[in-house]
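We did not get these values from a lab; they are worked out from the coordinates using the rules stated. Fair warning: this is a prediction, and the values are worked out from it, not measured in the lab. Cβ atoms are built from the backbone, for glycine too; each structure is taken alone.
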Structure P
Amino acid sequence: MKKTLKIDVWSDIVCPWCAIGKRRLEAALAKFPHRDDVEVVWRAFELDPSAPKVQEGDNAARLAQKYGRTKAQAEAMIQSVADTAAKDGLDFHLLHARSGNTFDGHRVLHLAAERGVQGAVKERFLRGYMTEGQAIGDHEVLVRLASEAGLDAEEVRAVLASDRYASDVREEEDAARSLGITGVPFFVLGGKYAVSGAQPAELLLRALEQAWASLPEAERGAEASADGAVCGPDGCA
């Protein structure tokens with residue numbers, strides 16, 4: 001029987017470390033000899049479930065107020081993450097990002113999974129938010145970005161006008177709590193090996209090799225293997 005390694009990744013659309021972690025996972029998979037037998041599934045995690053559809057205001061000023069820093073210090077924090085992302089080939093413009101509630105975005109990602117384009121839609125959402133300053137909580141923005149990544153615009157619009165996939169998103173968030181996930185990205189490989197944070201590609205590759213080698217025993221609970229930079233409800237580390 002052909003082996004398949006499943007990787008469940010809890011992340012959020014407005015999480016810069018999640019985008020960095022995705023790119024590093026892709027780099028690890030590029031060097032993994034069994035990459036064609038790997039299935040990546042993107043799971044829902046909301047950094048701020050109480051956020052409005054579109055968060056108005058200055059990102060740096062909001063961050064400064066949250067952490068008791070000056071605006072200049074907050075801008076430096078944001079730029080530091082962007083500089084890290086640049087080393088992984090990502091072009092972040094986080095000072096101009098338009099944050100907002102991501103629950104509906106996660107519902108669209110469930111539709112994308114059913115249509116076989118979840119990875120492409122996830123990538124388009126991340127780029128739309130991190131690089132292009134798209135208002136990621138706005139329904140029409142979600143429709144446009146998702147359609148550019150391969151979904152039917154009218155089907156996306158119909159999903160957003162309903163409560164379809166709402167229970168699926170909640171179930172994934174409940175699963176995150178049961179696993180003790182408080183920050184993302186969080187990777188579970190083969191149902192057994194857990195990697196927290198945007199770890200270097202080399203470490204992710206080792207985790208892939210370890211998970212692949214233990215596939216016959218992969219039904220057991222997740223075992224933590226590493227911790228790295230994450231975003232959580234209180235901010236990004």
Structure Q
Amino acid sequence: MAQIELKNTHAYYGTSAALHGISMRAEAGKITVIIGSNGAGKSTIINSISGFVRRDDSVYYEGKLLPQKPYKVTATGITQVPEGRQIFIGMTVEENLRIGAYRNRSSKDVQRLIEEQYELFPRLRERKKQDAGTLSGGEQQMLAIGRGMMSQPKVILLDEPSLGLAPLIVAEVFEIIQRIRDTGTTVILVEQNAKKSLSICDYAFVIENGNIIHEGTGKELLGNNDIAAAYLGVGNE
């Protein structure tokens with residue numbers, strides 16, 4: 001059974017339709033990638049799952065209709081790491097991590113989760129007392145992902161995690177994403193870096209103008225001439 005499934009999903013910004021009957025599946029414990037050009041509707045898909053964009057009742061989680069309120073979505077075990085990191089400047093790295101576990105009332109569990117993030121992101125341990133606003137872009141992205149993982153999600157939605165990062169840091173972030181998948185967490189990844197994301201995913205969808213135009217394994221799409229011409233050119237190294 002797909003862990004998350006969209007069945008002919010429509011989504012709207014005001015009265016304007018942004019998704020035009022999207023159907024897709026994200027399997028449990030896998031990396032599902034969504035690629036496409038700017039404005040194609042990639043982020044709208046995960047914002048629809050999270051409840052941040054108005055949609056019809058057509059999104060299912062573990063076979064049951066997913067609620068539309070963001071706090072109810074989060075309560076099911078789905079966490080979104082937003083584009084642009086949105087960390088809390090003026091608070092330390094560790095304080096940012098603790099915010100990610102706001103639903104957890106056990107201080108022992110929270111400390112265990114913090115240690116897990118420090119194991120996943122050793123640089124965050126080195127900077128745990130540092131103001132999060134003074135971190136590099138790559139470190140802030142690691143913090144944003146770590147904060148998301150503090151809620152112990154079954155599904156994590158990542159929106160453009162490589163945006164604005166240097167190539168070496170991008171490679172490190174993608175390695176971390178694979179490690180998260182290997183823990184059993186389902187990953188839905190929205191990315192403009194098509195080549196990198198297709199190289200690590202289990203399955204992928206290509207979206208244009210609010211419609212899915214291609215789907216397949218990462219290997220299949222990497223070998224597709226149309227995909228290569230449109231998305232794997234200069235800037236996707």
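Identify which of structures P, Q gives the largest calculated value of distance in nm of label points 7 Å out along Cα→Cβ at positions 38 and 70.
Details: P: 4.4; Q: 2.4.
The maximum falls on structure P.
Given a value of 0.40 for FRET efficiency 1/(1 + (r/R0)^6) of positions 54 and 142 (r between Cβ atoms, R0 = 30 Å, to 0.05), calculated from one of P, Q, which structure does it belong to? Don't jump to the answer; show the numbers that get you there.
Details: P: 1.00; Q: 0.40.
That value comes from structure Q.
A value of 3.8 was derived for distance in nm of label points 7 Å out along Cα→Cβ at positions 14 and 30; which structure in P, Q was it taken from? Walk me through the numbers before you get to the answer.
Numbers: P: 3.1; Q: 3.8.
It was calculated from structure Q.
Identify which of structures P, Q gives the largest calculated value of FRET efficiency 1/(1 + (r/R0)^6) of positions 86 and 166 (r between Cβ atoms, R0 = 25 Å, to 0.05). It would help to have the intermediate numbers written out before the result.
Numbers: P: 0.10; Q: 0.80.
Biggest value here belongs to Q.
Using distance in nm of label points 7 Å out along Cα→Cβ at positions 6 and 190, single out the structure from P, Q with the greatest value.
Numbers: P: 1.5; Q: 0.9.
Looking at the calculated values, the largest one is P.
Kindly point out which one of P, Q the value -14500 was derived from, the read-out being helix-only ellipticity at 222 nm (-39500 (n - 2.57) for each DSSP H run of 4 or more, over all residues; to 500).
P
Work out the source of 24.9 here, i.e. which of P, Q gives that when mean count of other Cβ atoms within 10 Å over residues 182-189 is computed.
Details: P: 24.9; Q: 18.9.
The read-out was computed on structure P.
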